[in-house]
Structure I
Amino acid sequence: MPKIADIEDTPNPNAKKFILKEPLTWGIARSYDNAREAEEDLLAASIFDIEHVTNVFYVDHWLTVTQDGRADWPELLRRVAERVRAAPAASEQSAQLASAAAAVPMSEMSADDQQRLYMINGLLDEQIRPYLQGDGGDLHVLALEGNRLTVHYQGACGSCPSSLSGTLVGIEHLLRTIEPDIEVVAV
């Protein structure tokens, strides 16, 4: 039963970030854009049962909930907090899943592209993801095909207007310091 340490605003006015005292997972990010996607995740499914919830994203010690803009925040936060408090904290199984997820092979990529992706992710880990995570979101790399990097915003960043304008442009400019011809596309 995770205890809630704090609830923070995010740059997205339709998203709030719950800071937890105990982790929900260990290194495994879970992101859902609708109830159908969350069917197998008891916590996320229970949060989607609340009217107006449009996205649930969580990892480690925090969870971000996004609403459609029509909910009363105090009531919605109270109902989400009930679900979070009822959820189990991270278990040994979560640690095992994190290890397995980290070992996913990139066998379909050439050695050169694997190295490029490694460098890109390193730069994102150092200079982009900490800020996105601080605001209740994250960035997942979906593909690197030629000079096109496809990314997906998660959590509060997924529906934030600045993600697709300023943040995406900033990411592309940063990555061009190591990949001058790269194009970054968000889906």
Structure II
Amino acid sequence: MLTWQEHVRSATVMLFPLENRNAAYVTLGQISAMVRSFMVGNLLIGLFLGAVSSAVFGIVHLPFFYFAGFVSGILSLVPYMGVLLALVPPIFVGLGHTGSQELLIVIATVLGLHLVAFNVLYPRFLGRRLQLNPLAVTMALLVWGALWGAMGLVLAIPITAALRIIFAHVGSLKPYGAWLGE
């Protein structure tokens, strides 16, 4: 797929009338850049959460702290359910091996990192790049989550950002693109 990327883009542009091909080419390029930015941003935030979690879990002597930390950090990025999913690996690994005080530190770490990630890191790294307003993001999560369940929650932000880009390049849909944007 990666080797045919340019061919697919060119073939897709050819589906449009001649007068709209340049706009289609630019739109596809912007969508591609947005998806790449979204994926890299999520990866960086997940790696950061995993590294900090692993460090704290190592300090409290949690068994398999490196594994539990990175799995917890990546799972924390799942919309809505992320904080609950992020608690499962360290608690599961820690039961029977650590005391209740260490488990409370683990829970506080996961909750604190989740709050920092979604209130500071996520808006800073992804919000500006995707140029979506918070109401549009919330509505997108509700709509796509209702339509497709968990997969809809994962794909809601990139799909909505792609729609915003498309709307911004189609004359009759520009007001909707402006509403979705910041």
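Please treat every number below as a calculation from the coordinates, not as lab data. Predicted model only: the values in this text are computed from it and were never measured.
State the single structure among I, II that was used to calculate semi-axes √(5λ) of the Cα gyration tensor in Å, giving 30, 20, 14. Working through the options, I get structure I. Could you figure out which one of I, II the value -24000 for helix-only ellipticity at 222 nm (-39500 (n - 2.57) for each DSSP H run of 4 or more, over all residues; to 500) was computed from? This value belongs to structure II.
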